[in-house]
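Structures follow.
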Structure I
Amino acid sequence: MGDEQAWTEIARVGDVPEDDVIEVTVGERCLALFNLRGTYFATAGICTHAHARLAEGYLQDDIIECPLHQGLFHVPTGKAVGAPVSRDIETFPVRVEGGAILARLPG
């Protein structure tokens, strides 16, 4: 059953300052975890254009700028919104339970 997804703790609430992003590794998966005005979002952590780490990019409102070629992604949807990126990044549902930030990741 390749479609199964599990909720996995990826960080604690205090790990991500408001309006910031951190990199999280779960197994072999690199994620970018965003705190946008108190709401958490998880995306793939690597740019779809040139494999740069998105957590090292510049976050402005709900847009992350890739640190390598300045491509832009809309964090909540993963949509590529600024050249040179043209492929969206994967996004993952996130919820908070107690002080744990959980993401629903493919199994």
Structure II
Amino acid sequence: MRDLDDLFAALARAPFRAKFRLGASDAEYLRAKGLTVVVRHAEDFVARRLAPAEPKNDGKQTPWRGHPVFVAQHATATCCRSCLAKWHGIPAGHELTPEERAHVVRVLERWLGEQDGD
């Protein structure tokens, strides 16, 4: 798994990933619920949508909007298993280990925490 500082530096250099920001409604949701609650949502989304060895609709399982975590997943390349393999060094084809799930959630928490300050 990739070091978070290196990962975030690479994401910042990738035009597609760097353009993502929370919209007004997602930012308000994050402020209203708080980072701790939204990170719990992230844990659930990762467990259900990303952790299985062969996620349903892999590559299309993460909506583009509707929750701050979804935006964060696209911004951090934690949206599908092929992005996890390319950006995070987590190969597809196996159920995510607890350590890999924790890595994904740490990435999402960091990105969301940075957005909270905007």
Structure III
Amino acid sequence: MKVAVSRKEHFNAAHRLFNPGWTDERNAAVFGKCSNPHYHGHNYELVVTITGTPDAETGYVFDMKKLSDLIRHHIVNQFDHKNLNLDTAYFKNLNPTAENIAVVIWRIFKTTY
């Protein structure tokens, strides 16, 4: 039988949502306060869920301590208290929307594991 286990972590980061092909007015209309040229911050909650069959010996689908360490190493340490636009290569040319952040995190885990 397959089961799902999840680990929740948090990080805080600043960002700016901005389309350089648009006017400041259109950016403000579409992205609201997230288009502030001086950036602004969010408290992000990240939930990673793994689905699988529990190991016969340990009962684990995946060791939650190890998963927490992996999330901290590959995600939290790179994003926490950073300006996503300026301090991370992932968002140099990609708007750091919640959707794009989720895609980037997925790709980090997919290429790492």
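Please treat every number below as a calculation from the coordinates, not as lab data. Keep in mind the model is a prediction, meaning the values are calculated, not measured. Cβ atoms are built from the backbone, for glycine too; each structure is taken alone.
Observations
- Value 1.2, calculated as distance in nm of label points 7 Å out along Cα→Cβ at positions 25 and 41, assigned to which of I, II, III: II
- Structure responsible for 0, with helix-only ellipticity at 222 nm (-39500 (n - 2.57) for each DSSP H run of 4 or more, over all residues; to 500) calculated and labels I, II, III on offer: I
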